[in-house]
Structure P
Amino acid sequence: MLDVCVIGHVTRDIIRINNREKELPGGTAYYSSMALKSLGLNVAVVTKIAHNDSYLLDDLNRNNISVVVKMSPKTTIFANSYDGYLNPGDYYTRTQKVRSIAAPFSIEDIADISPTIFHIGSLTKGDIPLDVLKFLARKSIISLDVQGFLREVAQGSVKIKDWDEKRDALSHIDIVKADETEAKILTGEEDIEKAAKTLSAFGPHEVIITLGSNGSLIYCKEKFYRIPPCLQERIIDPTGCGDTYMAGYLYKRLESIGSILDFNKIGKFSASIASLKLGRYGPFKGSREEVEYSLETRDEFESFNNRHWKRW
């Protein structure tokens with residue numbers, strides 16, 4: 001049985017951090033599927049890419065991720081520059097340019113695939129049309145990252161704008177993830193809890209809002225779950241961090257099917273795997289045991305501190 005199928009363009013990412021430049025595969029389809037596979041799930045990817053860039057799929061193939069490739073005249077290429085020094089708890093500024101965009105997806109690209117969950121990783125507006133979302137909603141649980149649906153590309157620059165089709169589209173979505181800025185743009189709400197409620201009113205049963213160094217917020221069935229951040233001592237590469245968080249979320253969400261959902265545990269696991277990814281270039285390639293160990297040691301440290309300070 002196929003656990004998760006990620007739909008999105010695998011990109012060629014040119015990443016520049018503090019005058020150091022690397023070129024790597026990227027995109028939600030890449031980062032989330034690699035992390036999901038590392039956690040032990042059966043994963044597939046549907047993507048579109050130019051023939052000359054097929055090498056970008058080598059990591060997926062080496063890790064036995066089932067890849068459905070549709071050829072495109074172009075590959076989506078992002079150039080991401082991070083300004084300033086990346087230290088625990090600090091914010092960073094990303095300048096993003098788009099050099100080319102792959103062809104959009106169609107219903108025919110996905111028709112024969114039926115996983116437990118589809119995870120939608122659009123990178124720019126137009127990647128995944130509304131009719132595709134409606135088709136997928138009739139087949140499986142749908143998880144969606146709003147990021148790409150708010151990205152409008154003009155002359156190579158990315159502008160974040162509201163999603164005109166959001167009400168219709170989100171009425172077909174079960175799980176939605178946004179960062180703080182995206183949530184505010186979509187809802188018009190400055191208060192993050194009000195934004196989560198508004199997103200839920202559009203249709204999704206579960207709303208995840210990532211808040212950078214302030215952790216994340218999960219909203220489900222009129223309850224809020226504040227998830228603390230897992231700060232990384234040395235931040236190497238923030239690209240794909242949100243995608244890795246969602247991989248952790250979907251992994252724990254699948255593990256919880258048929259039982260009572262503990263969103264605090266789900267959220268903490270998601271934050272932990274995202275933190276581990278921050279400390280390395282490329283996708284998370286660790287294991288579930290590594291994430292669990294990181295959580296356990298962090299909980300033990302916090303418990304020790306709490307006991308210590310109570311004595312004083």
Structure Q
Amino acid sequence: MEQNLSLYYIFHTVARKGNISGAAKELFISQPAISKSIRKLEENLGTVLFKRSSRGVTLTSEGELLYRHTTEAFTSLQIGEETLARHQALGIAQLRIGVSTTLCKYILLTHLKHFIESYPHVRVSISCQSTYQTLALLEENKIDIGLVGEPSLQKNVYFQPLSHIQDIFVTTKSYLDHLRLRSDNNDVLQSATFMMLDEENITRQYVNRVFLESGTVLPHILEVTTMDLLIEFSKIGLGVACVIQEFVQSELDSGELIEFPLNISFQPRQIGFACRKDEQMSVVIQNFLHSVQSF
């Protein structure tokens with residue numbers, strides 16, 4: 001097939017022109033070279049494609065069959081080239097983004113809106129999963145860029161910092177007041193119900209490490225699947241939720257939620273966009289990262 005491709009194009013041009021001389025002028029090759037190519041194609045296919053006469057050439061029934069197929073093939077290639085050129089002119093490309101549901105809602109959407117306004121022809125797809133899964137998809141080349149917590153040293157990953165997030169525990173004032181009323185020696189820590197993400201979540205694992213290092217044990221833990229549910233459950237007084245401060249700042253400012261008193265310090269964590277180093281200079285990735293920086 002690969003060896004015959006140029007022969008097919010020569011055949012197609014001769015059939016379209018109806019004579020060898022016209023095809024020779026269009027293809028900028030000699031008439032004997034065209035005749036030789038046609039004979040070679042006929043030998044390869046084991047059939048006769050043209051009837052020769054002094055007035056030119058006409059297709060045999062086999063030639064007509066082949067010409068229908070070459071017409072479809074070369075028309076499809078032409079459409080493909082025109083579409084590709086149009087995409088390049090409009091800046092059309094594809095950007096596959098991986099992100100957790102929480103970071104998608106509270107961080108990515110704003111930056112994505114700004115990016116789409118600047119590059120409306122880029123096709124964006126979003127895959128929501130945990131940070132660990134996002135990094136795995138990045139390694140497997142199933143996404144182009146991921147919004148994640150700063151990963152541990154990975155030689156194949158480029159990381160562009162975006163901002164810091166702060167882990168805190170929040171509840172309602174009424175829940176804390178009730179805890180203090182029913183707790184012996186004001187030991188609210190042992191009486192409270194703590195609501196946290198599941199053990200596979202990177203935030204939960206970080207908080208667990210901090211508790212372990214401080215020797216703190218939480219006796220009552222309710223695992224919740226999403227950050228949004230943690231926030232909503234804490235707002236109705238179901239317990240004390242481990243959340244990201246930036247995501248509940250309006251509730252803290254209004255007094256709807258208050259920070260739960262813990263004698264433990266959580267260091268801010270850095271989040272940002274990660275991509276494979278070999279894809280770092282991709283035009284669409286560079287445009288996206290520049291859009292994020294300029295926002």
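Using mean count of other Cβ atoms within 10 Å over residues 9-16 for the comparison, can you identify which of P, Q gives the largest number?
Working: P: 23.8; Q: 20.2.
Comparing P, Q by mean count of other Cβ atoms within 10 Å over residues 9-16, the maximum is at P.
Here log10 I(q)/I(0) by the Debye sum over Cα atoms at q = 0.14, 0.17 Å⁻¹ was calculated and came to -1.01, -1.23; which of the structures P, Q was it taken from?
Working: P: -1.08, -1.70; Q: -1.01, -1.23.
Answer by label: Q.
If mean count of other Cβ atoms within 10 Å over residues 105-112 is calculated from each of P, Q, which structure is the one that comes out at 17.1?
Q
When helix-only ellipticity at 222 nm (-39500 (n - 2.57) for each DSSP H run of 4 or more, over all residues; to 500) is calculated, the result is -14500; to which of the structures P, Q does this value belong?
This value belongs to structure Q.
Say we calculate FRET efficiency 1/(1 + (r/R0)^6) of positions 41 and 145 (r between Cβ atoms, R0 = 35 Å, to 0.05) for every structure; which of P, Q gives the highest result? Each step should come with its number before you reach the end.
Values: P: 1.00; Q: 0.15.
Going through P, Q one by one, FRET efficiency 1/(1 + (r/R0)^6) of positions 41 and 145 (r between Cβ atoms, R0 = 35 Å, to 0.05) peaks for structure P.
Suppose you compute mean count of other Cβ atoms within 10 Å over residues 73-80 for every structure in P, Q: which one lands on 11.2? List each step's numbers first, then the result.
Values: P: 19.2; Q: 11.2.
Attributed to the structure labelled Q.
Where is FRET efficiency 1/(1 + (r/R0)^6) of positions 57 and 177 (r between Cβ atoms, R0 = 25 Å, to 0.05) largest, in which of P, Q?
P
Comparing P, Q, where is relative contact order in percent (Cα under 8 Å, 6 or more apart) highest?
Q
Rule-based calculations on the coordinates, nothing more; no lab input. These figures come from a predicted structure and were not determined experimentally. Cβ atoms are built from the backbone, for glycine too; each structure is taken alone.
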